[in-house]
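In the part that follows, the structures are each spelled out as structure tokens.
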Structure I
Amino acid sequence: MRPEIIDFTDGIPVKAYVRGGCQYPYHWHDALEILQVLKGPVHIGIGDDNFLLYENDIAIINMGELHRIAKTDDDNEILLIQIEERFCRSILPDSAFLYFYCCSAGHEAQTPEKYATVKEYIARLLRAIIEKSDEENKRNIENILAAMLAYLSRKFDFLRWGYGTTPFDEKLVNRLRQIAEHASSNLDVQLRLKDLAAEAGVSMRHLSYAIKDKFGMTFLELLYYSRCAYAVKLLLSTNRRIIDIALECGFSDVKYFVKYFNKYFHTYPSTFRKLHRTDMHTLSSQREYREYSLSRALSRGIS
């Protein structure tokens with residue numbers, strides 16, 4: 001199921017599940033997904049990162065972001081909340097590039113109050129979903145979602161906070177947003193930092209330093225990572241040749257694609273495809289979990 005299709009045709013822009021003993025191969029979907037561990041530990045992979053989450057930890061999976069839940073010998077339980085992309089865009093219409101960095105394993109210890117607020121929103125949302133689904137409660141659910149998304153945008157926007165706990169200058173945020181939107185919409189063009197700096201109205205040196213300082217990676221490293229992440233989807237969902245995927249992802253030479261893919265995903269593209277690409281039947285058999293009622297999350301302490 002790559003990409004996974006999530007059905008929101010019931011008129012409510014959110015789905016919620018409680019699942020135990022989860023194993024879920026690499027996949028992605030258009031929905032924004034929030035994961036809260038009810039009983040751990042849980043091993044999750046997001047992009048090229050792997051995290052170990054424990055009870056009450058949370059993580060956000062961005063729309064279209066590659067992720068998986070790895071099988072462990074430990075019994076675990078997870079609350080999964082999926083929010084419709086169209087609803088997210090309607091609440092945050094100016095965010096063409098929408099990416100949240102929110103993971104307890106990343107920096108909850110440094111900013112516990114931010115994570116506590118998100119967990120409060122999750123609890124309110126869960127109680128609203130469990131209640132009878134009439135028109136009044138539907139509006140309540142949408143109001144909670146809207147408030148939570150607005151909070152996430154203020155406190156976890158990657159272009160505003162990076163991996164840190166101090167927000168960037170708003171001028172820099174606007175420049176980074178221009179660059180992100182330009183880069184993501186022009187995969188077939190070999191973008192140059194000089195051009196983007198001129199477009200943002202700053203010197204190349206100034207912009208280069210700002211990006212490296214805030215994100216810990218150079219502009220090219222960020223760009224190549226985004227292209228390799230896109231390549232993963234093509235590797236898993238198509239039979240296209242490696243050289244064709246490299247060209248579509250903006251690499252003029254396949255050897256550079258292989259070099260950077262190995263840097264970020266710690267293996268070669270062909271090996272990654274052999275390890276993780278399966279037919280639909282096998283993929284379904286690799287997906288394992290036990291389904292529980294949503295009220296189980298409340299009994300586990302979400303309140």
Structure II
Amino acid sequence: MAGGGVHASSGPVAETYARARHQLLIPAWAVLLIFVAVPVAMMLIYSFLTKEFRGGVIWEFSLAAYDQFFFDRGLFGDEPPKFEWTYVTIFWRSIWQAGLATILSLLIGFPTAYFIATRPEKTRAIWLFLVTIPYWVNLLIRTVSMKFLLRDQGPMNDALLALGVLEEPLRIINTNLAVQLGLFYSYLPFMVLPIYAAVERYNFTYSEAAADLYASKWATLRRVVLPVVKPGVIAGCILVFVPSLGAFLAPDLLGGAKNFMIGSLIEEQFKGNAGNWPFGAAASMILLTLVIIVLLISTTQQRKTREPG
């Protein structure tokens with residue numbers, strides 16, 4: 001009787017939640033619609049409008065913004081089109097800077113996450129606290145602090161000069177290296193935390209079994225550990241690559257005008273009356289397209305990882 005009562009009561013409850021699931025999703029859909037779909041739709045529309053001379057837009061649809069990104073038609077726009085390498089070069093610089101930041105974060109973040117996940121459970125919280133504590137401070141303040149640290153008369157150069165390691169200060173500020181260090185410093189925890197979560201769930205008896213079968217530590221890592229924690233690695237790479245691709249604080253404060261990235265280019269188009277809103281919107285849509293491609297590739301990889309065999 002008791003067992004029958006449980007089954008009888010659980011059915012209507014399950015049906016009630018099944019009927020209500022759409023209503024429960026309304027707040028999430030509303031947030032996505034208002035703060036994601038609507039702004040992206042506005043940006044898409046603006047990318048096809050015409051620039052107003054004093055800033056803003058004229059509601060006349062054209063492909064001028066996309067044409068400006070890829071082609072140079074001269075000062076007055078009446079010359080034969082030539083392929084415009086300026087913005088493509090900025091885009092390419094953004095891709096390889098973000099890619100390099102992702103690789104560097106992975107090289108440092110994976111051993112860090114593995115180390116934390118293999119510590120005694122009582123001390124893991126302390127290690128995670130040390131990794132995430134920089135995020136208690138605003139990104140702008142952290143980037144300015146990095147600039148202060150790396151400048152010619154900063155603490156790093158002063159210490160190296162005092163120790164006799166250097167005879168003259170290292171010129172790091174306003175270089176690609178400075179931008180790379182800023183991106184790496186800003187987004188390293190985004191790599192550590194997903195990998196840590198994946199390694200924490202890993203069953204270490206697999207590694208013990210591999211060792212019993214005389215597998216080396218490198219073979220165990222490559223053929224046993226990495227395939228299991230691969231979803232965490234992919235998630236970490238996405239969380240570092242995507243924000244690094246659109247970053248503008250690190251390029252602006254650490255890289256200078258010669259090390260522009262796509263985020264800086266987009267930012268400049270919406271500042272003041274001299275900006276070009278349609279061009280900034282078009283660059284944003286091109287960047288968004290690239291991000292979507294990266295996400296689709298990662299989704300495909302994760303789906304293959306979950307499939308048996």
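All of the numbers you see were taken from the coordinates with simple rules; none came from a lab. Note that the structure is a prediction, hence the values are computed from the model and not measured. Cβ atoms are built from the backbone, for glycine too; each structure is taken alone.
A compact table of results
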| quantity | calculated |
| --- | --- |
| Which entry (I, II) yields the derived value 135 for volume of the Cα convex hull per residue in Å³ | I |
| Structure responsible for -21500, with helix-only ellipticity at 222 nm (-39500 (n - 2.57) for each DSSP H run of 4 or more, over all residues; to 500) calculated and labels I, II on offer | II |
| Answer label among I, II for the case where volume of the Cα convex hull per residue in Å³, for residues 39-110 alone, calculated from the coordinates, equals 134 | II |
| Read-out relative contact order in percent (Cα under 8 Å, 6 or more apart), computed value 21, structure in I, II | I |
| Comparison of I, II - label where FRET efficiency 1/(1 + (r/R0)^6) of positions 127 and 151 (r between Cβ atoms, R0 = 35 Å, to 0.05) is highest | I |
